[in-house]
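I've put the structures underneath this note.
Values in this text are rule-based calculations from the coordinates and carry no lab data. Predicted model only: the values in this text are computed from it and were never measured. Cβ atoms are built from the backbone, for glycine too; each structure is taken alone.
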Structure I
Amino acid sequence: MKLSWQKELLSEILGQKDIKIEHFGVVEQRLNHKKVLILLDDVDNLEFLKTLVGKAEWFGSGSRIIVITQDRQLLKAHEIDLVYEVKLPSQGLALR
């Protein structure tokens, strides 16, 4: 399962369909000089997060990884320090 996650990520970023992945270091090897913007939405699995964006050093200088989750503990477990918490508007304000 983990290799298929990495294969899908690489396919999207590199624009290639038939990418061969034989080990877990491929993302780091293929993207360590690329500036990327990765947006992961509705993340609820730490293994998924570690598999796709293990460390900031996996990606080129200036890369940005945005993780959207409701699980603040997941962010702490992955040592993500820069957290922006979105406040929802009140019901009255939202219905305007």
Structure II
Amino acid sequence: MLTVHKIGGTSMSKFEDVLQNIVKGQAPEGFYYDRIFVVSAYNNVTNWLLEHKKSGEPGVYDLFVKKEDYRKALDKLLEKLIAINQDMAGIGLNL
């Protein structure tokens, strides 16, 4: 049987818990396949890319559209994404 699991961005910011409790923990013995995971971007990544919903702070795309200096914002985003990946070192996923 095929199952679909949706995991939101806030949950993705606690990926070790997601991995242990949903990806591995909810899989019956030997049933690691036939599952689809739909995942959101990590918490705040969408805000950094587009525009922060609450503060209105422009994201990379908003700066790009307005022909403003989006490259610095893109560099800051890269630093944040690298930091997110480095946080995965404890579970062997710091790619």
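Have a look at I, II and say which one yields 23 for relative contact order in percent (Cα under 8 Å, 6 or more apart), as calculated. Let's see the in-between values first.
On the way: I: 27; II: 23.
Going label by label, the one that fits is II.
Comparing FRET efficiency 1/(1 + (r/R0)^6) of positions 54 and 78 (r between Cβ atoms, R0 = 25 Å, to 0.05) across structures I, II, which is largest? Display every interim value, and only then the final one.
Numbers: I: 1.00; II: 0.60.
Greatest value across I, II: structure I.
Taking 14.1 as the value of mean count of other Cβ atoms within 10 Å over residues 6-13 derived from one of the structures shown (I, II), identify that structure. Present the calculation step by step, with values, prior to reporting the outcome.
Details: I: 16.8; II: 14.1.
Value 14.1 for mean count of other Cβ atoms within 10 Å over residues 6-13 corresponds to II out of I, II.
Using distance in nm of label points 7 Å out along Cα→Cβ at positions 14 and 62 for the comparison, can you identify which of I, II gives the largest number? Display every interim value, and only then the final one.
On the way: I: 2.2; II: 2.8.
For this comparison of distance in nm of label points 7 Å out along Cα→Cβ at positions 14 and 62, the top structure is II.
For the read-out Rg and Dmax of the Cα atoms in Å, a value of 15.8, 53 was computed from one structure; give its label from I, II. Provide the component values of the computation, followed by the final result.
On the way: I: 15.8, 53; II: 16.6, 53.
Source structure: I.
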